[in-house]
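Below are structures written as structure tokens.
We did not get these values from a lab; they are worked out from the coordinates using the rules stated. Since this is a predicted model, take the numbers as computed values, not measurements. Cβ atoms are built from the backbone, for glycine too; each structure is taken alone.
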Structure I
Amino acid sequence: MTSIVAGGVDCDLHPAVPHLTSLLPYLNDYWRDQVTTRGMVDLVSQSYPPNSPISARPDWRPTQGKPGSRLQDLQAQALDPFQAAFGICNPLYGVQMVFSEDMAVAFCRALNDWLVREWLDKDTRLRGSIVIPVQNVEKSVAEIERCAQDKRFVQVLMLVMGDLPLGKRHYWPIYAAAELLGLPIGIHAGSNYHNPPSSIGWGSYHIEDYVAQAQAFQTQLTSLIVEGVFARHPNLKMVMLESGFTWLPPFLWRLHKFWRGIRMETPWVDRAPLEIVRSNIRFSLQPVDAPEDPAVLHRLFDHMQSDELLLFSTDYPHWQFDGDDALPKGLSSDLVRKIMIDNPFATYGRLRQEAAREITP
């Protein structure tokens, strides 16, 4: 077991909305009436079926209610054991799945306000990600600007699977707003299920969806680089959350090979893909989809050619590891500090500024 370093940042925590009615206090009269009149029960995404084993560790699954729906559980099972100074909440609730732009706007706004009142206000270690209604870019920008007034929001949250490749210029106003406010874009595993989660159509089983997430991250990373997002927004950071990372070296090798061969098509990509990843992309630690042999993992890190890409995460309450083994075996103390403290603070400007204020006499 690799020892943790106290005072780190857990970059991927998932507080769960107990029920759609939990958002009613944060909706206006019209939408409260719509939820009640329509008999809307809940918004459950197929990305994390409630009873699927990987959706919650057995010892993190409560006897009643959804895993991760109680603050005291998150504190006792994630924040306290891993001695985190900060934990970033990424609520995965199906507000992105609805087709109505107006409903998506109302639900996202309510979800963000619920996160503030029920979580951020109740533990000073918690920070939030701004969930946006990507169906409407104008409203997404407005929600970013609204929530960003609360300095406890440190990131904008999007899903890896949606209606368009994320590099498309359609989304660039979102990236401009985030860059201006110094907020990274967190791209999390999951889908709005408006399209098949696989490039060849709809599968039959959850495992097909789950495995396809890594392919989606690769496709989106290609889109973001090739479409020129980071040429237009050089200071924008993007964090791939629950993406895995062992696929990165062979993916970058392939992308670099073809970029060299046909880069006349995209002259704005004036740096090698690896350089862009080093400067603008980060990856959450969990899931560590690699063999337990430390030698294999060290070889992988060598191929990544950087010790600044990984950010500590437990992915609470999802089942990625047992006990306190959130860190892979055999990591040096210097690398552990980079993953748990240095890299997250370098990525999240608001956390870095807050830490700097705390140590300034």
Structure II
Amino acid sequence: MNNIVEYESLSKVNSFFEDDYRDAYNDVLKAGWYILGEQVSSFEKEFADYCGTKHCIGLASGLDAITLSLKVLDLPAGAEVIVPSNAYIACILGVINAGCKPVLVEPDISSYNIDPLKIEAAITGKTKAILAVHLYGKMCNMTAITRIAQNYGLHVIEDCAQAHGAEHAGKKAGNWGITGAFSFYPTKNLGALGDGGAITTSDDELAEKLRSLRNYGSKVKYYNDHIGYNSRLDELQAAFLRKKLTKLNDINRHKNELASIYFDKLKDRFIKPIIETANKDVFHIYNIRCDMRDRLSAYLKDKGILTEIHYPIPPHKQQAYQHLFKGQDFPLSEQIHATTLSLPISYCHTPQQISYVADCINSFA
């Protein structure tokens, strides 16, 4: 195969929706309303219906979705929020931005999601919430997590940034916690053409307050009921997302088909994702683990195959956050971060390309 197999090509992915995007752009331009208009309100209804929730509140980013999910709960300053130790740094930053303290808990080494068996040991009198991060497109064990939360009177917030359309026990991501925080960063399965995010919830009171918080704390223009933010999903991005949402199931289905090629062809000496009967995965990321990860990545690059690492450095090792976790040890997180490798699995990839990738990986000595 002479052509490079890119890890992701947003231009190729979005070429499938080019005509729809042009129509969406023209609709917004002609409407002459660019902030919190009909496109945002329509997308919010459509995405809430898709997730099975009563409400969706469009925001400027997934990070804001985590922050506002915590801010809207009016937690006491310094409240502890349990977060997986191998999460993306936005999870940690969202907790800090909300005035809370992140408490790291190790993942299940098989699923890479937070291990429910380890959560209870981290709960203290200051613990107020659990941030359940659905990593790589696989939902956490929400059955177990919600049971723990109910036993201890804790809020559950879902980080669904990588799990658009994923399911656990027949219920979609964003419909388990008191809120679900979504990102529409361009690489997501439901990606915009810029930044964007949303919160899903079925709590009427929280939804009303969130709509105020995202808009300077105001329900009526120039009257501010809360200390708020400027975090509004853009009308144009909402219009694009409405078009892409109609194809989200097709995108997820295609990625599952590509994942099945990896599952079938990759040799067992590479650690593949696990398949859980309770879950319906959407494979935002298909990762393997290999002790010689960096050498394998370089080998594949020589073969014209580009890969990514999600993520090279765990949160407790990041320079900006080391003071928060000084003296704490998270060996499972470090093991994952040192060995994980993300393989091409995009809507623009063909089965032939993925078969080629798998063959090259198997040929790695």
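Give the label, chosen from I, II, of the structure having the highest value of distance in nm of label points 7 Å out along Cα→Cβ at positions 16 and 352. Largest one: structure I.
If mean count of other Cβ atoms within 10 Å over residues 40-47 comes out at 15.6 when worked out from the coordinates, which of I, II was used? If you can, show how the numbers build up before the last one.
Numbers: I: 15.6; II: 19.0.
Label of the originating structure: I.
Using the calculated result 4.2 for distance in nm of label points 7 Å out along Cα→Cβ at positions 64 and 328, pick out the matching structure from I, II. It must be structure I, since only it matches.
Identify the structure, out of I, II, from whose coordinates mean count of other Cβ atoms within 10 Å over residues 224-231 was calculated to give 21.1. If you can, show how the numbers build up before the last one.
Working: I: 21.1; II: 14.9.
This figure was derived from I.
Can you say which of I, II returns 5, 24, 32, 25, 11, 2, 0 when P(r) over Cα pairs in 10 Å bins from 0, in percent is computed? Going label by label, the one that fits is II.
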